[in-house]
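*Asks:* Have a look at these structures, which come just after this line.
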Structure I
Amino acid sequence: MPTFDNILVTGSQTIQNDLHVNGNETIDSNLHLNGSQTIMGSLNVNGSESILGHLGVTGEISGAGTIKTATRLIAVNQALSPVSAPTSLQQVRYFAVGVSSQTGLVLKGTDGNDYVLFIDLTGGTPNIGIQRA
């Protein structure tokens with residue numbers, strides 16, 4: 001297999017098998033993948049990236065901005081109840097007016113409006129807070 005220090009492609013390039021990048025890869029325009037891509041290190045997207053199939057993540061996805069999903073965000077592991085009994089009764093609190101950029105999980109209501117779910121500790125006991133976004 002040939003080895004090159006640098007490759008400059010000014011037109012289109014078709015790779016019929018695998019593309020392995022062991023260092024860094026900078027793509028100034030678009031990257032279209034019709035098959036599979038394995039990234040052993042990091043994938044940094046400075047612009048936009050569309051994934052039409054499946055994105056499997058075994059670690060975590062971090063976002064300084066907004067991570068959007070068109071339909072559902074699903075946690076596949078079942079939650080476990082703590083072995084101790086609850087120390088107080090919890091409630092869901094609705095805030096009709098709140099912070100316009102409230103941090104939390106945004107869900108669309110049956111009325112078509114967006115709502116933010118967050119943890120409210122104003123009374124000292126954690127409660128679920130809901131606010132219209």
Structure II
Amino acid sequence: MGQERIFTSIARGAARQAGRPWAFMLAMATIVVWGITGPIFGYSDTWQLVINTGTTIITFLMVFLIQNAQNRDTEALHIKLDELIRATNRARNSFMSLEDLSENELAQIRRQLEQMQEGCKPEKLEPAE
């Protein structure tokens with residue numbers, strides 16, 4: 001199994017598990033245990049550093065894992081939507097690459113579609129090339 005497949009498998013599993021109730025409960029339990037041990041360790045700098053370091057490391061790693069899963073899911077969704085656009089006779093094939101447009105170009109197309117919905121005659125409805 002290649003590195004990319006291993007990373008993808010880990011990222012998918014981590015993202016899926018991070019959103020489960022047990023993961024939240026584990027995080028809450030960790031915070032409660034850490035808080036309870038405060039008096040035992042005299043609320044020392046080391047006691048505070050443990051939680052700060054732990055949460056920073058977990059957050060740092062989770063950003064990459066969740067971003068990978070989100071990118072993969074978004075790409076798969078785009079591929080599925082592109083296939084639906086291709087398969088629909090009245091759909092505009094030019095809409096298949098909308099994700100490559102700027103924010104302003106997307107806003108312009110959205111306004112034009114809203115005008116169509118309201119029954120107004122829109123300007124030329126094509127994404128900028």
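Just so you know, all these numbers are worked out from the coordinates, no wet-lab data involved. None of these values were measured; they are calculated from a predicted model. Cβ atoms are built from the backbone, for glycine too; each structure is taken alone.
*Asks:* Suppose you compute distance in nm of label points 7 Å out along Cα→Cβ at positions 14 and 78 for every structure in I, II: which one lands on 5.0? List each step's numbers first, then the result.
*Replies:* On the way: I: 5.0; II: 2.3.
Comparing all candidates, it corresponds to I.
*Asks:* Another question about this same structure. Identify the structure, out of I, II, from whose coordinates distance in nm of label points 7 Å out along Cα→Cβ at positions 38 and 118 was calculated to give 4.2. Please report the intermediate quantities before stating the final value.
*Replies:* On the way: I: 4.2; II: 5.4.
Corresponding structure: I.
*Asks:* To test your reading of the models, identify which of I, II gives 22 for relative contact order in percent (Cα under 8 Å, 6 or more apart) when calculated. Kindly include the intermediate steps, with their values, before the conclusion.
*Replies:* Values: I: 15; II: 22.
Only structure II yields this read-out.
*Asks:* Taking FRET efficiency 1/(1 + (r/R0)^6) of positions 62 and 86 (r between Cβ atoms, R0 = 35 Å, to 0.05) from the coordinates of each of I, II, which one would give 0.65? Spell out each step's value before the answer.
*Replies:* Working: I: 0.65; II: 0.45.
Going label by label, the one that fits is I.
*Asks:* Still on this structure: Going by distance in nm of label points 7 Å out along Cα→Cβ at positions 22 and 46, which of structures I, II comes out largest?
*Replies:* Working: I: 2.5; II: 3.3.
Of structures I, II, the maximum of distance in nm of label points 7 Å out along Cα→Cβ at positions 22 and 46 occurs in II.
*Asks:* Given that mean count of other Cβ atoms within 10 Å over residues 6-13, derived from a single structure, equals 13.6, which label among I, II identifies that structure?
*Replies:* Details: I: 5.4; II: 13.6.
Corresponding structure: II.
*Asks:* Still on this structure, please answer the following. Supply the structure label, taken from I, II, corresponding to semi-axes √(5λ) of the Cα gyration tensor in Å with the calculated value 44, 19, 14. Display every interim value, and only then the final one.
*Replies:* Working: I: 44, 19, 14; II: 48, 20, 13.
Label of the source structure: I.
*Asks:* Of the structures labelled I, II, which one yields 0 when helix-only ellipticity at 222 nm (-39500 (n - 2.57) for each DSSP H run of 4 or more, over all residues; to 500) is computed from its coordinates?
*Replies:* Working: I: 0; II: -24500.
Derived from the structure labelled I.
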